[in-house]
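Here, each number is a calculation from the coordinates, and none is a lab measurement. Quick caveat: nothing in here was measured; it's all calculated off a predicted structure. Cβ atoms are built from the backbone, for glycine too; each structure is taken alone.
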Structure I
């Protein structure tokens, strides 16, 4: 398999199973558009999407109960899914299963650190040279498996860093723990967050606007930075 040329420079939304996935729905309701939407596992049964990433073999869902509450919905979804499902092995019961281009991605990115389906998904986006990734439901806030949460988040943030270094813009739901997105912007820079007027850093055009929090909105207006730094809100009726 070769990188998908049509994805170069495109804006992609990735939706996982965490609670912050609701912000994807809110973004659509606020008229935000994406060139493609990719879903992780059972998220594909809920949201219309262009690709599904399921790095577990289909047998985990079809032949066992190991996937817990995802099991029943995946048994209904996988045989009928109409878009490519990237996975680790083909299964005749899943007609649109596609082998993930593991060797190609590892060699192109010079990395094989992928311990979660989300990491494989971001690596695929990196390989295809997308222009921006907006992430929803990638929260790693498991209540019963803290190690898996910490290991998964670390790996995903590693791949996010690779994307940023490669010029790929990253957006993240402000309900997610990824990149401290659920932390108020004035508390994200350690040490500076203790000052009466904390310093903040706002990304724009591959650079960072670094200023005092009290000056943030004015500085953003002067530089014409249109960035959602406060939690996204559902749309409200216009003019009554």
Structure II
């Protein structure tokens, strides 16, 4: 009798997805859709709050807006969009993309329950996303709220962790040398406050261990790579014998 190994059974569901990078992109697309729904619903519920909480320090209002760091701030979105290119299969994409989704799901109730009053002084009433993206396009800004915990901080450190695990070597230093300034830029462009940054760090620290746990559950090694399975390769025609 030909029995399936426990390892194969554990990977049965991911292996139902298309083989190779196509499967990884499907997992990423599912994340993008899920993120957009959770983020938008949380933002609209937060927007309904008539009273916003003064959970900021007085000195934060004196931080000058630093337009020079905006390009670095916006690189996070490019990183999250492009990171699925690292993955060769749905199994490899599931742990990191699943972690991103879990992080926004955990953050969403805090976005609604802790609507922070903006302490910064500038000429951008809806923040940099409104001034530099949504308003020029004539669209409603769905990134005005959703401040604490800062997903910009959580996601930048998570991206750095994924890259460090995946590529190793000098890329570890490069990844975190990018993530730390990106996290700091959230205050310099007046998008987040100290409580938001601290919240983002806590969310990262609390959830990032799941990356290794889920990777092992998916049969991946310490770098997040998996051995080629039947579902990862194209079927070959049978040969006569």
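Here are some notes:
- Given -8000 for helix-only ellipticity at 222 nm (-39500 (n - 2.57) for each DSSP H run of 4 or more, over all residues; to 500), calculated: source structure among I, II: I
- If you line up I, II by FRET efficiency 1/(1 + (r/R0)^6) of positions 32 and 176 (r between Cβ atoms, R0 = 25 Å, to 0.05), the top spot, with the largest value, goes to I.
- Which of I, II yields 19.0, 62 [Rg and Dmax of the Cα atoms in Å, calculated]: I
- In terms of mean count of other Cβ atoms within 10 Å over residues 24-31, the structure with the greatest value among I, II is II.
- When mean count of other Cβ atoms within 10 Å over residues 40-47 is worked out for each of I, II, structure I gives the greatest result.
- Answer label among I, II for the case where relative contact order in percent (Cα under 8 Å, 6 or more apart), calculated from the coordinates, equals 29: II
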